[in-house]
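Scrolling down, you'll hit the structures one after another.
Every read-out reported here was derived from the displayed coordinates using simple, explicitly stated rules and does not represent laboratory data. What you see is a predicted model; the values in this text were computed from it and never measured. Cβ atoms are built from the backbone, for glycine too; each structure is taken alone.
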Structure 1
Amino acid sequence: MKNWQIERDENDLVWATLDRAGESTNALSAEVLAEFRELLDQLDQTPPKGLIIRSGKAAGFIAGADIQEFTQLDSAAKGRALIARGWDLFNRLAGVPYPTLALVRGHCLGGGLELSLACRYLLAVDEPGTKFGLPEVMLGIFPGWGGMLRLPQRIGPAAALDLMLTGKTLDAKRAKRMGLADEAVPPRVMTAAARQLVLSGQPRRKLPLLQRLLNGPLKFVVANGARKQVAKKARPEHYPAPYAIIDLWAKHQGNALAAPEVLDRIINSSTARNLVRVFFLQERLKSFGKESDFKAKRVHVIGAGTMGGDIAAWCVLRGMTVSLQDQDLERIAPALKRAHALFTRRLREPLRVREAFDRLIPDANGAGVAHADVVIEAIFENVEAKHALFRVLEPQMKPGAVLATNTSSLRLEDLRTVLKQPERLVGIHFFNPVAMMPLVEVVAAEGADPAIVQAAYAFVRQIDKLPLPVRSMPGFLVNAVLAPYMLAAMRAVDSGVPPEVVDEAMLAFGMPMGPIELADTVGLDIALAAGKQLADGAEPPQCLLAFVEKKQLGKKTGQGFYDWSSGKAKKVGAGGLVGAPPAPKVGAGGTAIPAGLAASLVKPLIDRTEKLVADGVVADAELADAGVIFGTGFAPFTGGPLKYREDAGW
């Protein structure tokens, strides 16, 4: 076979190793599944004592179905055929008379997990890269190859729906605790453990009685609760897939073929088409930096404020040793406290938290500069202050190290004039909150060293962020498109539209947070300063000036457009991304949204995006759409601002 390597050992066990030809990762293409069907045909003739399915790729087990094939679904019949292909085959796998086992090392997602669930046993290899999930909802579709049937049977319906409706993943230990994996073992014993388990004859863990009832006659209880939770995060007109998942599980045992009208509606929806497009945009961003073999072990961050401290903590979380510099330890202490909270939340285990915290080094004297592979300046936005810092940094840095600025609005050409090697300065611009925002703008000035720029891309990928190449211009892409959008929102408030109605209009459009609440969250003083710089000389909105004059600066002072005295505002609407944490909102109180309000607010953002592409700040419309989606949360189901304009015929 082209993609499967088949071996029958002395114990009469068949080892089926998937090593998809010509690809770095395994995906379940039509060809791969056709060959697997042939394998089952052969084993029907001479049944083995057991079948073990594993991966021949270093990159993981199976990443899922071949997403390229989704782009070819131009008819309802093709969509149904694709679903039937995996549903029928995995049902056949689940029914074979000999024991089967999926030996999972690395990512096991989508169709890969559905194949594993069709096996009698699932053995997880306990190492950092092993992840289990059904993320189809992030593509606007559903797990149609048996995941909606078998995952609730394996771990209970509430936990299964949580995974399917959010796209979250589980590591090996959690998979074992929840009953998804039968065992979680270290790599050194995985082969022997797989052989022993598949021959053991041990029965699968049975769900407790209550869970079996909730997966049977009491399904409506779980389904109703799930619908309420989904409604808080996703409107059905924007994201129909999570609602379809609940209905297909509750009414059709997870068999999408039994509900062709649901299948056709989801597979051929504009949401699915656009979210698949967004997936490929994300893959394009991930491709930047592959040409560089740069790998950072040590990072030095100057500036322990919210942004600098959180950048340092994130780099530690991704495995690096980080020195964090500020004027004194007192200024560094709050960043250490936030970092410890992040490590505790993400790593859970006390030993892992301690190990991470030991790699975050307070460094008031800047001793870490000389050892760092990447030095990131994250001090306040002042050219003279940055000049003074760069004069000190450059002589201390080792050759080949990346010198980066996290500036959000200053031109690199203005910052690098004091450097003896000005071509080594690159922008690595993070967004707040660092731990949640996936995009990082990588800024190259005219004449930048290409090797340094490539190293910056590689570093951003190393810390699991998405690098967006942008040219050095005030505001780059993301802040430059947000400025006219937020100004338009505040001018609507000046004209008498209540702030909560402005926000509700954009939530209804599909934004994860309204522009007025966003301004409150960022800080109204920062919004004013950025607006002055990026608004082409336009007068600031009167409402914004009034709040800043009264020093009511939004969330950080407890009062802005909204009252933040309790730490959060009341909710409004149900906008936002599936799986995103719900943002606090203020209720619109039933006030009607003026016709055309959303269009009038989003048009300046789209216009500015188009202009930045024309000016070459970002290379093309696809990268612009990717940057605005991943940098601002612009409604992904639209495919991005420029795709939205094209589809809307503006």
Structure 2
Amino acid sequence: MKYQNLELDPFQVSAVEAIDRGESLIVAAPTGCGKTLIAEYAVEESIRLGKRAIYTAPIKALSNQKYRDFRKRFGDEIVGIQTGDVTINPEARLLIMTTEIFRNLILEDSPRLFDIYYAIFDEIHYLDDPERGTVWEESIILAPQSIRFMCLSATVPNIRELSIWMGAVRNTTVTVIEETHRPVPLKHFFYHPKFGIITIKGIKRKYRNDPETRKRFLKRKPSSRKIVHLAIREKHLPILYFCFNRKACERNAEAHSNLNLLNENECVQVRKLVDELVKQYDIGGYDRLNFLRGLWESGCAYHHAGILPAAKEIVERLFTQGLIKLLFCTETFALGVNMPASSVIFDELEKFDGVQFNYLMTREYNQMAGRAGRRGMDTVGYVYSQVIPEACDPRHMERLLYGANERINSRFYASYSTILSLYSRYGEGAFEIFRKSFHNFRKGTFSLTKAYQKEEDQIRNRIKFLKANGFLDGITLTPKGQLAAAVSGYEIQSAELYYSKSFDEVSVTQLPVVLSGLITEEARNRKCAPVTNVHLRFEAEKTIHKLRTKEIKYNIAAPIREMDFSMAAPVFAWAGGCELKELAAFGIPEGDLIRVLRMTIQLLRTLRDRIPDPEISDRMHQALLLINRGVVDAQAQLEVG
């Protein structure tokens, strides 16, 4: 069978046949096997039947990339996008969105879901994400039964169990299509500068059992120089080099910029493309631009969440066109973004989770390693891991190479907005829905398990709290409850601030500061001192502190956070009209700051549209206009890109 002039692999043929039969399906296959092609077929089929399709992705960078790809494929009129900070063509036949937006449309019982034929869930194994996985589960449980799901996944051992659960909650059969064979096989190597390529046997011989000795060896972490030179010597360019630390990405890129990996013609292409994109994204005044240009023109770059989003876009465009030969990046680059390389290098096989260092999960290793080997260009993909044999547990090395990917676990945790929406609609019947979590199903096929009992106790505690604090009157939403249900994300904080009149004392320029105080999470690894030179103190702080104290009184696990004003100074400066180059003085990574500003814009927009007081609503709108400009304006960036 051929599709888009490509000979389909057997697993792709099976998927296409399932789509033709109108079935829900899960397609599990290694990275780089061509799962996107099947998604495109599902989109085409939806449009052919006069219906619409939704494509959800776990991260905004992936949503943006899919929007561009699908627009090229189907045309501008057919494709739209809706993320928290971007809305383009929302009535499109194919609408790309974050999973959160999809879940919110379901909770609102939106008529926009009426003619959806397929909802495509990219990276369904993200259901296991501790913070955001619950949104995938809620969407699957609550979506209208008329919607078919097409889920794309890496290979995981319990994919059939997941499909049986989906079938049970959606009252249908969910077909599983699994492919284990990679079109471009991988070769894996361990490496140390002193010993060269080393086998697991070699690691076993050198491994030291004593923790203190291991610590001593870990302090002698080798540089990236020799392992990079090995891959270059073997002609395995382009290279994706994974570091689990932003600073290491930057240091390494700088250290290798003298390699000059581009020929004269490629240098000219880089200059031309960068000039175009700098003009399009209007970042001529960016203070780090000349430094980054120098890196890019050498064929080297770094990519992580802390850099300016426009600079990140430029790196992605250059890499896609083969003009970056050596890219130092964090693991988010491996998540669904379709940018394969000839080889992948791991700087190390352990990463810091905020508390301690742990070895990578097999699933994480395979996702990143899977970026090696370009279909139609490489016969083999090469994966190199830098190890310190004396300190590397050989059992973990064997697991990463030969172990099965970890199972997908349920992370179901009904949010306040979900509880408010469902409890006000179904009363006690809402618990029938909460009982349908994947976790509960795995333990006892929707019967009442101990784990569910705990979950139910938590939900009941939160319902008591919502009733005691004026969000619910019996099973009826109060005006405060209606606002909270509509916000979804910082919902009880936003509604409490409005109804306690905490917004009344806040000027238009201060509004973004207050709302960003809800959103900001003090980064555990942020080296710069928190910003204290803006003494903005608000009633809002006391209001949120009181609300959190009340939650704790009702024994609520994971209560809301206190407000965090560590980004107050740059947010206030930006709201006051400062320029991009002035932000550098605050010592906060631009990417982190812009992320908080964009999330603040999302919250301002939601509150503006939902708050009943026209004066406060107007102030929200004015505040939005102040901060949604230049490099922060995600929509403008996407439209020019």
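General remarks:
- Computed 12.5 for mean count of other Cβ atoms within 10 Å over residues 41-48 - originating structure among 1, 2: 1
- For 3.6 (distance in nm of label points 7 Å out along Cα→Cβ at positions 17 and 249, calculated) the corresponding structure among 1, 2: 1
- Per distance in nm of label points 7 Å out along Cα→Cβ at positions 241 and 633, the highest-valued of structures 1, 2: 2
- Which entry (1, 2) yields the derived value 0.95 for FRET efficiency 1/(1 + (r/R0)^6) of positions 33 and 113 (r between Cβ atoms, R0 = 25 Å, to 0.05): 1
- If semi-axes √(5λ) of the Cα gyration tensor in Å is computed and equals 44, 31, 23, the structure in 1, 2: 1
- Which of 1, 2 leads on distance in nm of label points 7 Å out along Cα→Cβ at positions 177 and 465, largest value: 2
- Highest-scoring label, criterion being relative contact order in percent (Cα under 8 Å, 6 or more apart), among 1, 2: 2
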